[in-house]
Structure I
Amino acid sequence: MEQVRFYRTGGPEVLQVEEAPVPEPGPGEVLIQHEAIGLNFIDTYHRSGLYPVPLPAVPGLEGAGVIKKVGEGVENLQPGDRVAYGAGPLGAYAQWRTMPASRVARLPDAIDCETAAAMMLKGLTAWYLLRETFRIRPGDVLLFLPAAGGVGLIAGQWAKALGAVTIGACSSGKVEKAKAHGYDHVIAYDREDLAERVAEITDGRGVDVVYDGVGAATFESALSCLKRRGLMVSFGNASGPVTGVNLGLLAEKGSLYVTRPVLMDYVAEDADLARASAELFEMVASGRVRISIDQRYPLSEAAQAHADLEARRTTGQTILLP
């Protein structure tokens with residue numbers, strides 16, 4: 001089978017396409033033939049070394065396909081089942097892979113494998129942000145950035161379905177994309193002052209919560225968008241990690257709260273992952289959240305896909321096709 005592996009950390013050029021034997025499922029595992037693989041920003045963090053992983057490594061936390069074999073002790077899944085996963089472990093950039101049976105979810109008929117591969121990790125991220133880290137209720141006002149990224153497009157629709165007032169921020173070329181995916185207001189942060197525009201939209205009140213996946217470039221300006229005692233959820237590092245935070249700034253801006261969550265802590269238990277997957281499937285199958293796949297690359301072009309993602313040449317969801 002074909003897989004992508006990296007032996008050292010660095011830029012997209014460290015990704016190598018190579019041949020490998022098809023693995024056999026062990027006890028409690030299933031063997032999946034991928035139909036599609038998800039591309040996510042966290043894949044670039046693993047590749048670059050920002051999030052260290054044992055080397056050599058096959059990247060990728062998300063995929064969907066058909067079970068071909070089951071290992072000893074697997075009773076709830078069988079060959080022929082269509083399944084998807086979005087919380088790892090690493091190893092998705094391959095035509096075939098084994099997975100713990102407890103970490104995959106059987107797909108409903110309404111969701112195809114390409115859609116599933118595009119939505120699992122990003123959708124589970126939207127789930128924990130909106131349903132767990134700060135539980136959105138009707139009337140809450142939120143700011144999400146980047147609004148036109150894969151997580152942002154799902155979160156905008158999901159938050160709107162929950163009754164929130166949704167403000168998104170993205171580059172000027174992606175404003176219309178964000179508006180079409182649940183955002184009541186969209187700020188072009190490359191040509192508008194983020195805090196000033198949020199103040200105008202909220203009549204000076206500020207937002208209840210900021211979900212910031214951009215990181216270093218927007219952290220301080222996003223803090224200025226919060227209401228008194230509001231919550232900053234810094235969940236990504238697209239522009240680089242946030243460092244050197246001055247806690248006095250939180251007091252100065254209104255006794256603010258800050259958290260740096262990661263998906264894996266919210267779905268560490270199998271029961272939590274199953275609950276999150278079920279909620280995500282229900283939102284997508286009902287049509288309240290639409291998944292737009294804007295880019296498709298052959299698995300052999302994973303390096304180019306990484307380069308395009310990091311250069312912000314992509315929007316929405318991107319998948320790799322084995």
Structure II
Amino acid sequence: MSQTNLSRCDLNLLVVFDAVARTRSVTGAAEELSLSQPAVSHALKRLRAMLNDPLFVRGRMGLVLTPRARECTRPVADILHAAGVLLSQAAFDPTTTARRFRVAASDYSMITIVPAVVAELRRTAPGVLLEVLQFGADTFESLEDGATDLFFWGSTPPGKPLETAELFQDRLVGLISENHALANKARRRRLTLKDYLAFPHVVVTFPNSRLSAIDKALAARKLHREVGLVTPSFTANIAALQVSDLIMSLPARLAHAMKSRRLIEFEIPLDVPHTPYSLVWHQRTSADPAMNWLRSVIFKQATRSAVDQPNSDRR
């Protein structure tokens with residue numbers, strides 16, 4: 001954009017562009033912004049003239065972004081976010097805010113961390129809307145474009161431009177059905193590594209995940225385990241475990257939260273390092289008072305619940 005065009009631009013045009021880009025609809029953008037459709041159309045006309053590009057064209061499922069519009073989407077979102085931080089920095093009050101926060105989490109975090117956070121938000125910020133999203137392949141990208149504010153991460157920190165703060169560390173334990181052939185050994189704490197590898201395992205996998213701590217420890221011994229089931233859900237794996245001869249390794253906090261008389265917990269006969277669990281956000285929100293407040297709430301509740309776990313380890 002030339003200096004001349006920049007002098008003719010105002011923030012409201014970028015707000016309209018962002019809304020249309022997200023909703024793929026002039027009507028949807030107008031409703032979201034509480035504007036008339038002609039007002040949105042007029043703003044788009046000015047933008048198209050300044051950028052010398054149609055920006056949005058009709059498609060089968062709504063408006064489609066041109067390549068130029070796609071180039072602008074992320075920078076515009078960053079500009080609006082920065083403007084929002086600038087204008088609201090001194091005004092954030094958790095007791096009166098109605099802000100919506102979007103947090104991506106696996107079912108592990110949903111079960112072991114999120115409930116305590118929700119209780120604290122209801123007590124201290126009753127107007128807040130916390131939207132918990134399923135962690136998926138697009139979570140990293142959604143964090144950068146602002147569709148997600150934070151996510152929980154149980155692996156090596158992703159690195160810049162993402163920021164990471166460790167919440168706690170958790171150890172891995174084993175689970176089998178009470179009807180498993182190894183049930184008696186597990187109850188008597190006599191389950192060996194040979195036993196552990198004698199049956200197929202059920203494992204959980206996440207987008208961008210790497211070799212698990214279990215598999216790394218086995219590889220160091222030139223061993224491997226047979227895998228009989230892979231899902232993206234701990235709870236789905238636990239359900240399968242109860243009706244099969246599968247073996248599962250999972251974080252102790254989740255095993256305790258999902259405790260059942262139909263399952264037997266045992267110590268994994270393998271030296272496996274504890275797993276760090278962290279909170280991750282994009283560095284562009286590091287100065288946002290509302291995000292700083294939410295991160296402090298999550299950190300306080302997660303670390304407090306970690307202390308309450310008798311067999312977890314906060315190193």
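Any read-out appearing in this document is the output of simple, stated calculations on the displayed coordinates, not a laboratory observation. It should be emphasised that the depicted structure is a prediction, and the values quoted were computed from it without experimental measurement. Cβ atoms are built from the backbone, for glycine too; each structure is taken alone.
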Subject >> Of the structures I, II, the one that -8000 was derived from, the read-out being helix-only ellipticity at 222 nm (-39500 (n - 2.57) for each DSSP H run of 4 or more, over all residues; to 500) >> reply: I
Original post:
Out of I, II, which one gives 15.0, 50 for Rg and Dmax of the Cα atoms in Å, for residues 104-247 alone as computed from the coordinates?
Top reply: I
**OP:** Figure out for me which of the structures I, II the number 0.70 belongs to, where FRET efficiency 1/(1 + (r/R0)^6) of positions 16 and 264 (r between Cβ atoms, R0 = 30 Å, to 0.05) was derived from the coordinates.
**Re:** I
Subject >> distance in nm of label points 7 Å out along Cα→Cβ at positions 56 and 232 - highest-scoring structure of I, II >> reply: I
Original post:
One of I, II was used to calculate relative contact order in percent (Cα under 8 Å, 6 or more apart), giving 22; which?
Top reply: II
Subject >> At a computed 50, 36, 30 (Cα extents along the principal axes in Å, for residues 24-167 alone), which of I, II >> reply: II
**OP:** Assign the value 2.1, calculated as distance in nm of label points 7 Å out along Cα→Cβ at positions 128 and 152, to the correct structure from I, II.
**Re:** I
Original post:
Suppose you compute FRET efficiency 1/(1 + (r/R0)^6) of positions 120 and 184 (r between Cβ atoms, R0 = 25 Å, to 0.05) for every structure in I, II: which one lands on 0.40?
Top reply: I
